Structures are given as structure tokens and as C-alpha cells.
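The structures considered in this document are given below.
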Structure P
Amino acid sequence: MRISGTLLPLGTALGLALLGSHAALAQTPKHSLKFNHVLGPKEPYHEGFLKWAKAVEERSKGELKIDVFHSAQLGKEEDIIEQIRQGANIGQNTDSARMGNYVPGMAVMNGPYFVETLEEVAKLRQAPTVIKWQEELASKHGLKVLSFSWVQGYRHFFTNKPVKTPADLAGLRIRTPPAPIWQESIRALGAVPVAMAFGEMYPGLQQRAIDGVELVYNNIPGGRFYEVLKFANETKHIMLINFEVVSAKWFDGLPKEMQAILVEECDKAGEATSKEIFRLETEVEEQLKGRGMTIVKDADLAAFRKAGEKAYEVLKINDAKVAVHKEIGKN
């Protein structure tokens, strides 16, 4: 064997060949996952997903690798979810609103004021009703929930007029994701819901197809929404719980050890990212003030809570809400 014109002894040559083959094997994971989310690369979630991927690769010694794709690079959320259901090795950051399209009761977790603290979210993991929903989602619809420890913060209304009561939203066209609980929640709170993809919001505001959005604080700088909106109205109407979902068929095909690594590291990364998001909210508020936005902090939360109850009634999921609240001790 020659390297740069030098003839190597046979034993050395064989050793190098074996070393090269071992290196090639180490670089090729036995299992891989392409993970898609709609948020931008500067969002806290993206950094959190990268940390999750790194932890999984290290703990699995390279046998399980996650490649993270931001800004919906793999496609729209609804399309990705259908691919997941068919068994593709793809994951998606989503929410219970979309999962409610398959298991209706699950949508309550995305309803107005359903949970309001990270402690309440943690209790949901042990709630029998929530566990049953996840089992049904996997067995009947092919969607395995790895974790819902990812809390994106409180959703607020971002508009071009101050909003303090549900009446202030009358006639305003507010963008929502395309799922019933989103639309009915925004309608119950007083606005006109307009289903629209995440990436279409900025041009939608420019073209006045919508009058505002309801998002978490950390979405605003990344999407540059301060350029087209003037008021951040702190209604806290939804504590946004995100779900990390993969194919149940793909997940069941993993060795048990890999399954445990995937789930445990997803929960850890989610909890850390959620805490970081709440820490960053104050900083984001100050940034938005500096960019000319007005923060409305005196919204009538009692009035919004009362108005939000109608969403559960319209979708006939109030019993599900009551059952879960009883299980987690929320009055």
C-alpha cells in the first residue's frame, strides 16, 4: 500500500484499512431522524432542538442522529404530520390543537387559560386522561408524542390598537393556525379568526389581509413583526404547550434503549428551553419598547377568562377540560 509515494508494510496497511472502516461505521448512524419546525433559526426553540440533537447523539454514541430543520424547510406542518403518520423518519414540533384533529379531547390543552404555570404543565404528564389520549394517538393514528415539556410562553394579541377587553377585539381579523381550537378560542375571545400559515403572517399584515396576530413574545423579534404592529397586549390567553411528535411505527422500530434516550433527552431539553424562554420575555419586552411598540399590561384577564369558556362549549370538550383539571388539582 502506498501513501504519498511511500510503500507501507502489509500489517500497517491492513491496520489503516480496518481503522478507516471503523471510522466509516462510527460516522454512519444506525438510526436517524429529520426534525422539522416552523420557527426561525434565532428562536430559543431552535437552539433547544439543537441541544436535544447533540445530547441524543452523544448519549447514543452516534447510533441515533437528529438533523434539525428550521423555518419549515421540510414543508408545512400539516403535510409533515401526514408523512409522519405514514411511518417516515421525520419529527415535527406541533401542538395539541393539531393533535386534536385526531383525538378531539386533546385539543383542550391548547384552549384559553387551560394551564397557566409550568408546574401545571408538568402535572399533565401524570394525568390519566392525557396519558390515554397519547396512547390513542399512537395506536390509532400513528403519531407518537415524545414530549410536551416544551412551553413556548404565553400567547398575547399583537395589534395596531390597544386591547384591554374582549370588546376591543371586535371586528379585528386575527391570524390563527388552521385548527378548530385555535379558531374557536380567538372567536370566543372576541376577534375574527383567519387561518394562515406561520410564514404568511408578515406579508398578510403588510397587505392588511389580517389586522393582528396572537403569538408569544419570542416570535416577535425573529419575525420582525414590530415593523408592522404597534401594540403588545398581555392577555396571556394561551400558555402554549408544544408537542414533539414522531412516527409511532418508526419509534416502535427503535431499540428500547434508543427510545428511552430520545424521550428522556427531549423532556430535559424542553424543560430547560421553557425556563429560558420565560427568562427572555422581559428582555424581549424591552427590545420591543425600544423599537416603538407599546406594551399593554392592564388587560382585563377575568373578562378574557370568562369569554374563553365558550370555545370549550362550542367544540363540546368542556367535559374533557373538567376531567383533566380535576386530575391535576386545578380549580
Structure Q
Amino acid sequence: MLNISIIGYGYWGEKLARNFQNSTDFNILSIVDKKKTNLINAKKNLPSIKCYLDYKKAIKNDLLDLVVISTPTSTHFNIAKTSLEHSKHILVEKPLCLSLKQVDELNSASKLKKKMIFVDYPFLFSGTINYIKKIIDLNKYGKILEIESFREQAPVRKDVNVIWDLGAHDISILTYLLNRQPHSIQTIKKDNIKKGLCDSAYINLKYMNNLNVLIKNSWISPTKIRLIKIKFQKAILYCDENESLYKIKIYKKKDKQNWTDYLLEVPEIDLSEPLSKMTSYIFNSIKKNRNYLFEKNFNRKITLLLEKINGK
């Protein structure tokens, strides 16, 4: 069993805590949060834990194996670096940090201390995205012609824009599915709420083999939208994460020349909670000393692409 400390017990931190608590592989030693009300809530759910207002005090515990960081994005780098310097594995809520320079510094620290960096890109552990990955890897429906992704409605952040918030999901998914980088990037950014803070973004990525990807991210929407459309040569796939059961629908072409006549297929999908799968992955990675999902500079590729999209 591995001992962990969770830094940040807000909306997402509470979800992470629940999944680690439900796992037989982890023991939560402490919770850290600057808000005393959050610590009171944590103590109600986890009576045996220690509570801290200062993360540096919690990290000093020699019994700790893993530090889980679920705090505002602007704080990720300092907490992650301190944790690695104290020889702890880390799990960081997406995005890892806000610059390629910071990612490189964390990678250097992790190699020096021989500790692993995990990032909470939840869709990497979802049944939907892994089903799509199998289809792509097997070339089941031929070449991908187009991808469209719509991710709308989410709490407005104060320290990052919508690209680093919602866009991080799309970029992690694309990097995982396609395993390649685009050669052309175009971004339209809109700041409808607060000047200088992009709350809506229209992103066009062009890849080799004439693959075009269109992404729309927006905090401003009356409805929550989480839809990915993938047009293959032989089918069009809809992945709607808002659906409770039938998250993937595949419209298979009846005729090569006809794009209006389809046969509908609704495959069975693993509906296990992605965060639960992530906890199992982390435990096995630490025990086997192999973090295969995050090998080959995965975090670096995502941060580099987010920087380019954002216009740095």
C-alpha cells in the first residue's frame, strides 16, 4: 500500500480523494488546503487524516510515496518541484504547468530523484477514448479525414484561460490518439467576459496526410457540450461524454460514394470511472517502475502544443 497526501480539496480534489480512498492500493495520510472550510469537509469524509494549511509541512513526511496536486494551475509548478525535491512521486491535475521551461525543469528533477510524474488527463483512462484508440490503431474504418471537438461550459478560471483549461483535454486526447504533432496551427481567441482572459477559442490544427482538426473551447454556453466527431473513410464516429450509456455511435457508410446513407452501430463501452482506472495505473506504474503512458515526452508534447495554440 502506498501513502499519499492530497494538496487541494476543492471540487476536483474531493473526487480524487474519493477514488484513492476507495482503492485498496493507497492510504491517504493527509489533506492540504488553504481554506479551513475545505479541511473541515475533508475531516468529515476522512476522519483519520491529518490536515494542513501549508503543503510544505505535509510533504516533509518520510512515509509519503505520492503527492496529489489538485490546486489552481498557477501553483502546480512550485508544489510539484518541491514534492520531487523531497523524493515523492507526483500526480498533478491537468495541465502539468504553464510553460515548456517548467515542464523541462520538472522532468530534470524527476530523473534526478528517480521519481515519476503523472498528470490527471482523465480521458486517457476513459472507456470511450480507449475504444476509439483501438479503432484507429487497427485502421478499422480507414484513414481519418477530419476531427471536430466541441467542449463548452465550465467554471470560469481566474489564473488560466480556456485553452489551458478545456483545451488541455482536447490536446491530451489528440496526442494520445494520433501520436503526432500538427504542422500548422491557427487560433482565434475571444475575451467576452474579462479583457485579456480568453474564454472562447477556435483552434484549427493541420496534420500530415491532409488531416484537419477543428476544436471549439468555450466557458460561455447555456448547455454543457462534450462532443468529438471523427470522420473516417468508411464511417463517422460520434463520441458524446454527456451520454450516460451510449457514449459512442458509429455511422458506417453503406456505399463508398454516398455520404448520406449509413448503418448505425452502438458498441459496448467500458463505463468504469476514469479516475478509478487512473489510481490503478499509478499504483502499477510505481510498483513496476514503468510509466508507459507518459513516456516519450508525452507531457512535453502537450505543453509545447498548448503554448503554440495560445500564441506564445
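Please treat every number below as a calculation from the coordinates, not as lab data. The model shown is predicted, which means the values in this text are computed figures rather than measured ones. Cβ atoms are built from the backbone, for glycine too; each structure is taken alone.
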Check your understanding: Out of P, Q, which structure matches 24.5 when mean count of other Cβ atoms within 10 Å over residues 94-101 is calculated?
Key -> P
Revision key, fill the gap. Relative contact order in percent (Cα under 8 Å, 6 or more apart), calculated, reads 24; among P, Q the input was structure P
Exercise for review: Of the structures P, Q, report the one carrying the highest value of mean count of other Cβ atoms within 10 Å over residues 174-181.
Suggested key: P
Review point. So mean count of other Cβ atoms within 10 Å over residues 214-221, computed for just one structure, reads 22.6; which one of P, Q is that?
Key: P
Review point. One of P, Q was used to compute helix-only ellipticity at 222 nm (-39500 (n - 2.57) for each DSSP H run of 4 or more, over all residues; to 500), and the answer was -10500. Which one was it?
Key: Q
Practice item. Could you figure out which one of P, Q the value 22.8 for mean count of other Cβ atoms within 10 Å over residues 142-149 was computed from? Key: P
